[in-house]
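Before anything else, here is the set of structures, which you'll find just below.
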Structure 1
Amino acid sequence: MGVSKPWGEVLACVEEWLSERFEVKRGGGAHNLPAMEGLRGLAVFLVFLVHYVTFIRPFIAGDETVVAVAKAIHVIGNTGVDLFFMLSGYLIYGSLIERRQPFVRFMRRRAQRIYPAFLAVFLVYLMLSVGFPTESKIPSSVLGGLLYVVENLLLLPGLFPIPPMITVAWSLSYEVFFYIAIPILIAVLSLRSRTTSWRIAAFGLIALLFTCYCYVWGGPIRMLMFVAGIFVYESIKSDALKWLGSSEAFILAIGGMAVSLLPLSGAIGTVTKVLALCIAFYACGLACIGRPAGWLPRSMSWKPVRWLGNMSYSYYLLHGLTLKACFLLLGGLVPMSLKGSWLFWVLLPPMFCLTLAPTAALYLTVERPFSLSPSRRRLVEPAS
């Protein structure tokens, strides 16, 4: 007992220190749900798996079984961005439908939420582009290079065929488009004065028309995930689908991810996979946000998962660069004779842990003070 008590006190102090820095109060209500913070943590871990698989592939190339497993994990990991989109749809739509907000003021808040951490990481990429020109994505011509930098600063890669300097930043163009479109749509259709059933029918029609457009002509079909988040908000407000609990949501989530693994190709394959994920993450959102008493929201409310969720934007931006540096160092240290499929499983936990330090530093030094400081928390919702 004499030994365990000091260790207990140390662990309590560590937990208190972490809580002070990684617990974020966002004005209560929908923005302060523990399970939703955990869903963000799950989403960013899925994104981590995508980049981990990308960098570990040269080390496991000889084992077809592990390569196939890695490929499946890569596909499932890609759904993390879709989960972010669903959460953003719920948060941003809910914020705008509940109260009127001047468009310019709303966009200023969104820029304040996105740009501090983005600019910090963007500057790191610029410096690395100068220091390692062979790895640089910036065109060699002065005019082309300047245009490319400006395009990335304006968050255009993603919806436009521009290679992003920060690999994951393509999704920010989707976010910005949603930020611009949804307040205009709310105003044009007078959605605040409509009934819940009317709004659900309207967004259902919009989703149907958009799906048909993407099927025939192609387009950013993953924008439908924002509509899934809107449906989560409206379903909770109307107290719909009371039967949908944690177990049902979990089964639907597994089913949606399983569909993404199917060898479906072409427009019909893409649409099918996105619609399956819309249903899956709609169910997860409804179970975790609208049914906080179930086992799934309790799991998502675990402190480490929530803390990862609160720093998920900083983690999202910087973890890929951290992983690349770690694997470049590893490639020089590990002899070819030791490389093999066993490394896939052995390296996964330490590589994830190694990404936490620099991303937490970005969160504590840039994102939290400049985007989530006490004076701003009532004004700024969490970024996806």
Structure 2
Amino acid sequence: MVICRRIEKNDETYRGGTVISYGRQLIEKDDIEEVVKVLKSDFLTQGPKIEEFEKNIAGYCNCKYAVVFNSGTSALQGAYFSLELKKGCEFITSPNTFVATSNAGIDVGLNPIFVDIEKDTGNIDVSKIERNITRKTKLIVPIHYAGHPVDMEKIYQIAQKYKLYVIEDACHSLGAKYKGEKVGSCKYSDMAVLSFHPVKHITTGEGGAVLTNSKKYFEKLKMFRNHGITKENFINKSAGEWYYEMQFLGHNYRMTDIQAALGISQLKKLNRFVKKRREIVKAYEKAFKNNSYFDIPVEKGYAYSSYHLYSIWLKDKYKNRKKDIFSEMRKKGLGVQVHYIPVYLQPYYQTLGFKKGICPIAEDFYQREISIPIYPSMTTENISFVIEKLFKVFEEVNL
């Protein structure tokens, strides 16, 4: 049986059929049972499942603390906020990411500086970071694109040299390893941010987390997600057992116990999910090796990728036909996607003064990249279907 989902009706390629999506969640019976237990309990939110999930996530990643949020985006915003940087400070990041990475920094008054990428991994090119550091630079935010870790030790060395903070956007990379260390351990960073969106490695529906080894950031993050409110360490004198204080402007970015219960259950399966993703990659590598249509991802010696995405990159002969190739893939039942349009090419960022051409490799990467299906519930039949239809599209392309 082909595991698939219906294309949205507002998609121009919709034909009333079904496609194998580029990514999707895997929810099993025990996941549902854990959610039902919470629904029958006294706490739907602000209950014991939150702390349990946080401890489990921190334990898995070999990190001291985790704070969960209602989305990866709010988790990113919380991480930026916790650094207490002055408005107008700059942070260096990659344009090859979802807009939330830089949006969250702008939300707290910081200015993004985009640095070009490596063409073989899609990650920020560490060798180009130093030339973009100014007196306003206070932070580096590397993105582990598609689940492949950035060379974090080199990032850390630059940060130490210039006294910069580091926040890892690890939303693609739960379950990945860098030099044998779990991504999220924060060995080379101040904080790392995760996402639990349904296409990620585990899901809570919507959700995210910030990992850190700093108790200061841990306490700040907990308050930030709860309106800036605390019930301890008061500024004013307590008026009684009911007393609480709002010490800064925060938000209601809390995760529910319903979501946390799902996350706890899903986390137990993470290693299995990553193992299956890597098995799918092996099948793709065997089928796609030395083909004349597109290039495939590499895995560098320091990396153990968790393969959130599987990207193919069109060769020169085909990159100008991407629109047609993409459309034909969807018509043949492949729910492909593109990751990503360089952030600074978005209309909003153009109003901030960003211009086309500042990261030429990222722009070329965008012209070539197509994400094809990869998720844990893919069957052997699904994988064969993807391979067959992919090659069929290229064979039929009229150049």
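Only the coordinates and a few stated rules stand behind these numbers; no lab work does. If you're wondering where the values come from, they're calculated on a predicted model, not measured in any experiment. Cβ atoms are built from the backbone, for glycine too; each structure is taken alone.
Can you spot which of 1, 2 the value 4.2 was calculated from, given it is distance in nm of label points 7 Å out along Cα→Cβ at positions 111 and 279? Mind showing how you got there, number by number?
Details: 1: 4.2; 2: 5.1.
Among 1, 2, the structure yielding 4.2 for distance in nm of label points 7 Å out along Cα→Cβ at positions 111 and 279 is 1.
If we compute distance in nm of label points 7 Å out along Cα→Cβ at positions 223 and 359 for structures 1, 2, which one ends up with the highest value? Mind dumping the intermediate values first?
On the way: 1: 2.8; 2: 3.3.
Looking at the calculated values, the largest one is 2.
Tell me which of 1, 2 gives -24000 when you compute helix-only ellipticity at 222 nm (-39500 (n - 2.57) for each DSSP H run of 4 or more, over all residues; to 500).
On the way: 1: -24000; 2: -10500.
Only structure 1 yields this read-out.
So Cα extents along the principal axes in Å, computed for just one structure, reads 76, 54, 41; which one of 1, 2 is that? Don't jump to the answer; show the numbers that get you there.
Working: 1: 67, 65, 44; 2: 76, 54, 41.
Going through each structure in turn, the value belongs to 2.
To which of 1, 2 does the computed value 2.8 (distance in nm of label points 7 Å out along Cα→Cβ at positions 55 and 303) belong? Don't jump to the answer; show the numbers that get you there.
Details: 1: 2.8; 2: 3.5.
Only structure 1 yields this read-out.
Taking relative contact order in percent (Cα under 8 Å, 6 or more apart) as the criterion, which structure among 1, 2 has the greatest value? Before the final figure, lay out the partial values.
Numbers: 1: 32; 2: 23.
Structure 1 gives the largest value of relative contact order in percent (Cα under 8 Å, 6 or more apart) among 1, 2.
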